[in-house]
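Presented below are the structures under discussion, each in the form of structure tokens.
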Structure 1
């Protein structure tokens, strides 16, 4: 193969990086190569260096060649490996679900801290994840609060299949519900039956699509990302309305938000009857999360 000196691990690693013609940043090249070699061959960077003279099979080389071809078409590395890490947990992903982002990990961490501050977590809590996708949020919360009752709503049956696979992988007892949160049905939960609701709903306006990376637009599910420009608060309005029915007194609502629409989001949630709604910034200083209390 072009530029390949040998089938030794060290040579293959450097060849793989050099073949990423659509990835110009050297740090990103290294991060992708490290991830591929770990997920494909269970070689972490330090192990790969120690085993740099180990020889790979022809089928291993073909596998790497196919991976770099997919990378050069713009496909996310997480789809090529089929797995990513979220909250210290391996999460299977494909084109039916969003790839979990670090910002969402930030939200889950803040949810955990707030729950532990507000509630006696020895007592089982009732927590709902709306729009669960891969199940990453629900599974992370189930791993942290093992005595609690975790439910997760999702409209996509394909996504539910992935989420159930991930839950089984981690022994997470989660009730998955196939449901369209935008429907007028409030009956899937009893009034005042939940302690906490968490959601990372679609919040990117259609007009913002042109500013996004092609690997996101082309390979991740549009229904989980985009909202119409003329109604960007669609999901927050419905979620807030249903949360105001389902949450107990002093119940908590957490959501990831569009930084450009934080004030609008707060107004929508307060108008649904919440006593407070606080905007929090992510590690980049952008308005990214909202925490509300009934």
Structure 2
């Protein structure tokens, strides 16, 4: 397998649960895409009096193949997952933007800590097992600059082991709402925030806990978080020892060199409630577009 990451980058990913790829794609392309969000939401980017929503997860209307759109990110993501042959392709990014225009902007500033609200692990669409392939890797794609106190995602840098141990103790599977995240985050001590420039991309371990932060500055923060899917469940007792960095981070969190795991229940999909809200937003977008055209 061709390598694009240095040993230090891989070690940092295993230790901290994320890796920042600077200039993962051109900033000007990021800004072009982000600019469309305002028309789609029916607000004026330059008039904050029209910003009638603090945060919204928009439906997607177009997508691109990451291998062509952001080849540096694609190569790094594949390497973290153990190689391109282990990853479902194409891996598409879309414009289902997560827009933060002023999340809890009127509240006193709260730096990243276990006391912040909203800590969670992604994945509202499947039953979670230690080896689940549905989310081989998470991402944060920055379509705008993301600055301190401007709504950056908070990351718990020592949470991969916490979640790995919890899931290893539940081979029957864990429902998306069954993690008791308030208890899990209290086991963590290292916190950081995902700031960066438009075009930067964070590759994040699927077990890393993260949270929405306040946008005290009321600047437009626009991101997406498309997961990458594995072709097969993760393995923690590979005969050849060819573990991916994602798998190695889990083994490190469990404190073992290998771990035999078999799910004790059937894998199953879950229909998330957010799809209803996104369908409503898509209908509103279509109505605004029709009105402009008419």
Structure 3
């Protein structure tokens, strides 16, 4: 259950009371929000039950709850179609009854109805309103501490370039997928799973789609990098469950065993009864 109401995110709230307009949901601090009748399921939402809802503001800037999900939430990226345009900004369809506003100051180019744009969903702290921005550069970080090669990541495809596709990695970093390493259909606006191939000095990431099979050198380097990130020791061996191996190393037990054998032969690691230690 949420401690407070959080606009732009999924909130777990308790059904506190009913009204002619819907159900009122509350957070731990006692603050309430209305879930309109259109989203109420009487057989699932009794008083005292927890309900997962998305919070945003309506046309009168009141916080309102919905069981629907937008195409992107606060801090996330989406590919949106422009549905209307005014002198002060544009409105895009993000999957909810109230369209997402993109202020003129947050546009890098002219918006026209039916155009599609990659936007980040942001929150105006002063008004509590969600808005979209095309100026995503200021929201990207080059602080890659904690990242390592072959780490699994989520990617959002934002642009086509002569070399491949630009992606936003984990909603925070700028990355690149190169054409010669793409073996599946890909388009702007796609959500993809992948791994970090290289962390560049400028803080940008070269990535691989998860569908690209690891060659043995990649797998060996991945095991070594993960060992280093765990202080040189991991409680995992040939006999470990496949699920544990997958959770820690992101590879099948077959590939893991073959990789350990290669690293042992190269004197890169030492295998004990219950752990692996990097040499």
Query raised in the report: Of structures 1, 2, 3, which gives 6, 27, 36, 23, 7, 1, 0 when P(r) over Cα pairs in 10 Å bins from 0, in percent is computed from the coordinates?
Result: 2
Query raised in the report: With Rg and Dmax of the Cα atoms in Å, for residues 113-232 alone derived from the coordinates and found to be 15.8, 47, which of 1, 2, 3 does the value describe?
Result: 1
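Among 1, 2, 3, considering only relative contact order in percent (Cα under 8 Å, 6 or more apart), which has the greatest calculated value? Present the calculation step by step, with values, prior to reporting the outcome.
On the way: 1: 13; 2: 30; 3: 10.
Greatest value across 1, 2, 3: structure 2.
Tell me which structure, out of 1, 2, 3, gives 3.5 once distance in nm of label points 7 Å out along Cα→Cβ at positions 129 and 177 is calculated.
It must be structure 3, since only it matches.
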Requested in this report: Taking -8500 as the value of helix-only ellipticity at 222 nm (-39500 (n - 2.57) for each DSSP H run of 4 or more, over all residues; to 500) derived from one of the structures shown (1, 2, 3), identify that structure.
Outcome: 2
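We did not get these values from a lab; they are worked out from the coordinates using the rules stated. Note that this is a predicted model, so its numbers are computed, not measured. Cβ atoms are built from the backbone, for glycine too; each structure is taken alone.
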